[in-house]
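Once you scroll down, you'll see the structures, which are given as structure tokens.
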Structure P
Amino acid sequence: MTTASTPATVSIIDYTPVHAAKFRELNQAWIERYFEMEELDFKSLGDPDGYIIAKGGHIFMAEYNGEIVGTCALIKVDGQTYELAKMAVTDKAQGLKIGKRLGEAAIQKARELGASTLMLLSNRKLETALHLYHKLGFVEVPDELKEYKRADIKMEMAL
């Protein structure tokens, strides 16, 4: 499905194990640009198949002109809740609405998986990301989780 604002050359595809290195590379790049890698990053990025997929989660990859330029994950929290996590888009693919398309794909997949809530953790200095999350329908909720040192905002969406 393409629109006038989304080039036909952008595709959102399902992750396969062949994408593991790119999944790590894309995420590690943005994390290290703004923060530092934490224990949970090493776990999820070092073994996306075991940490995310095998536990009932899902990963999407964004392809632009034959190259993987973005990703995001759905991590199963419990039977009703999934976390939107590990969203990253390369600098050269910024402005193509790839983050929006990844987010929309993740929301749809969470619904298909029977989730009633989709949540995410982020940081207030990531203003572009927060703007996207608001546009997708997430709202800020009190943050009682401290899984990541860098997370200072929790957002949720009822599905």
Structure Q
Amino acid sequence: MRIRKYGPQDCEALFRLYHDTVHSVNARDYSQRQLDAWSDGTWDPESWNRSFLEHNTVVAVEDGGITGFGDMDPAGYLDRLYVHKDHQGKGIASAICEELERSVCADRITVHASITAKPFFENRGYVTLKEQQVERKGVRLTNYVMEKRMQR
């Protein structure tokens, strides 16, 4: 596995990976209605690309295919972290997180973790600040505001 910087040519593949992961991996913790509100399959390529370019975005690649990605803004907000459904449990999310955490100058990193991702972040030293309900297309989803203080 190799971690590399994002390029605009990755945008569509990252969106597909995101959508497929939400609808497969997160299905154990969220209803179909919640999954559809989270990601209904429509996307705005310009908006996604702009967001990826404004953040530090990295892509995990193995055997020529993208297996995961993550992005963090300059203030230390970990926006997205997704690993392909067929590559879960192989250390990809950890490698992406390591790269992102190393690259930020912030004293702390925050993330809004799904029910599914919460144990992963807890194992990395993140603590839950609060549980919250977010609304997407009129549907409520539970997630957790989590934080990790960086040792500098």
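Structural remarks
- Label whose coordinates, when Cα extents along the principal axes in Å, for residues 61-100 alone is calculated, return 32, 19, 15 (choices P, Q): Q
- If mean count of other Cβ atoms within 10 Å over residues 69-76 is computed and equals 23.9, the structure in P, Q: P
- Given 2.2 for distance in nm of label points 7 Å out along Cα→Cβ at positions 29 and 53, calculated: source structure among P, Q: P
Values quoted throughout were computed directly from the atomic coordinates according to the rules given, and no laboratory measurement underlies them. Since the structure is predicted, the reported quantities are computational estimates derived from the model, not experimental observations. Cβ atoms are built from the backbone, for glycine too; each structure is taken alone.
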